[in-house]
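Heads up, there are several structures right after this.
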Structure 1
Amino acid sequence: MTIESRINAINYSFNGTMGIYANDFHGNVIAMNEEALFETASCIKVPILATLLKEVKQKNLSLEEKMTYHQDNFIDGSGILRALTPGLSLSILDFATLMIIVSDNIATNEMIDLLGVDRVNETCEELGMHATKLHNKIDFSKNSQLGTTTPKDYAVIFERAYKGTLWSEDMSKLFIEILKKQHYNTMLTKALTPYYFDAEDTGDEEMLSIASKSGSMDACRNDGGIFFTPYGGYVLTILTKGFSDKLFYPEHETYKYGPQVSKLILEHYLSKEGRF
């Protein structure tokens with residue numbers, strides 16, 4: 001059985017459509033519906049971060065500069081700024097970190113104000129992510145979409161960061177450092193053995209780490225990132241759409257089938273000692 005047929009067996013009972021793209025950096029790719037369009041939800045925050053890092057690299061912005069949380073950017077949903085007082089001042093780096101690691105929607109809107117929708121989309125084009133678009137700021141009362149991408153497109157920034165070519169080696173390292181602090185590993189790591197990620201309690205060296213960003217809206221449940229293993233690293237993106245259950249809860253079918261696919265790919269990679 002090929003890895004693709006095994007993935008199809010996992011997804012046989014999935015009510016929606018799943019798109020997958022994985023790259024082992026040895027010329028081997030696992031791809032299914034890799035060029036189909038999906039809603040990004042909070043995954044669009046990765047291109048926003050990449051745009052910020054480009055501006056920093058070009059010395060148009062400094063990560064130490066201060067930004068302010070404005071009342072007109074208040075929005076419900078993920079994050080912690082909605083529980084804090086407007087007028088709060090933090091560094092650009094702090095806002096960017098909140099946007100990624102707790103998927104803060106207010107921090108995201110502040111970052112979009114700082115960078116501009118057009119500049120984010122120009123970055124996507126520059127990186128070759130021609131199908132990826134940020135449509136607007138986050139406003140659930142006005143907009144049904146936030147962004148669109150494909151599994152293959154979403155992998156591009158992770159691939160560049162892993163190779164140290166996301167603007168520069170330093171910017172790539174910073175990108176990975178921020179995404180490794182992710183609080184919402186909703187899909188990629190859910191079915192994996194916890195021991196792999198726990199060095200503090202086991203006393204053994206940590207076997208795996210991941211730099212990732214997930215995203216969820218009514219129309220999608222997504223995840224993607226870089227896996228770091230003793231055999232090297234690989235990139236995996238899993239995007240979903242077309243399911244009928246719009247509710248948000250840990251037992252949602254996407255969080256059943258997506259994690260099983262991620263586990264299968266990891267075990268396949270480890271069994272082949274760093275290749276697909």
Structure 2
Amino acid sequence: MALKHHLDHKARFDQQVENATNYVLPFIEHTKTITAQSKVLEVGTGEGGVLVPFIQKGAYCVGVDLAPERIDLANQFLENEVKAQKVKFLFQNIYEPEFTNVYSKFFDIIILKDVIEHVPEQQQFIAHLTTLLRPGGQIFFGFPPWHMPFGGHQQVCRTKWVSKLPYYHILPKPIYRAILKAAGEDDNILKEMMEIKDTRITIEDFERITKRLNLKVLHQQHYLINPIYKYKFGLQPRKQWALIQHLPYIRNYLTTCVYYTIG
């Protein structure tokens with residue numbers, strides 16, 4: 001059964017704003033102060049709510065997304081800010097010359113919140129992001145490790161029992177697909193779930209990519225309870241225990257979200 005924020009666009013926007021204000025912005029400011037001179041890019045911006053606290057601090061913001069209907073919503077929800085030229089929303093692929101020619105070495109901060117797990121060829125993608133950074137710029141990532149209970153994003157399923165069943169997304173692809181199909185999920189959901197399984201990312205995968213690209217982890221936080229679960233399941237955020245955070249591979253099964261800033 002889809003959760004409220006999957007169906008109610010304004011509720012999702014409001015949750016993005018509150019989560020970014022209380023968690024994303026403070027995490028980023030641990031290593032990079034946001035000022036009126038800052039330029040911020042969010043890739044996979046959705047309705048644009050994550051950018052609101054950055055706009056409020058005076059930063060110039062750009063949000064890009066490959067879903068035109070969500071860009072339309074962002075322009076609607078932040079109409080006044082768009083008119084004031086505090087933020088721009090683009091339906092655009094960041095690999096396109098129309099984007100890279102304008103924004104090469106432009107941004108101080110790039111934000112990817114619940115995005116990297118949907119992206120194929122992640123090492124190539126992160127390398128490309130670095131070309132959009134000013135010297136000293138940083139990239140924020142927030143993502144669910146693949147092996148965590150709902151790392152397959154199965155909570156978006158329409159059938160109640162498969163949306164609440166943990167861990168079965170790590171089964172072999174034919175079995176996983178058969179379970180979803182038997183539950184009556186439509187072709188669009190099946191396609192989305194299979195794509196996420198193909199592009200999945202673990203904590204170890206992410207850290208290996210960072211090292212290969214000679215990027216440094218500047219700050220990190222693992223969560224036992226993802227801050228966004230306050231809205232999804234009524235659970236209060238809780239940081240991961242230090243011992244679990246330092247147990248490679250095992251931590252993926254018990255950590256619902258990680259935040260990283262690299263540069």
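Every read-out reported here was derived from the displayed coordinates using simple, explicitly stated rules and does not represent laboratory data. Everything quoted here is computed from the prediction, not taken from an experiment. Cβ atoms are built from the backbone, for glycine too; each structure is taken alone.
Thinking only about distance in nm of label points 7 Å out along Cα→Cβ at positions 58 and 178, which of 1, 2 has the largest value?
2
1, 2: which one has Cα extents along the principal axes in Å, as calculated, at 56, 40, 40? Each step should come with its number before you reach the end.
Working: 1: 56, 40, 40; 2: 51, 39, 37.
Answer by label: 1.
Looking at structures 1, 2, which one was mean count of other Cβ atoms within 10 Å over residues 82-89 calculated from, given that it came out as 10.8?
1
Given a computed value of 0.95 for FRET efficiency 1/(1 + (r/R0)^6) of positions 34 and 250 (r between Cβ atoms, R0 = 41 Å, to 0.05), which structure among 1, 2 does it belong to?
On the way: 1: 0.95; 2: 0.75.
Source structure: 1.
Work out which structure the value 19 belongs to, where relative contact order in percent (Cα under 8 Å, 6 or more apart) was derived from one of 1, 2.
For relative contact order in percent (Cα under 8 Å, 6 or more apart), the value 19 is produced by structure 2.
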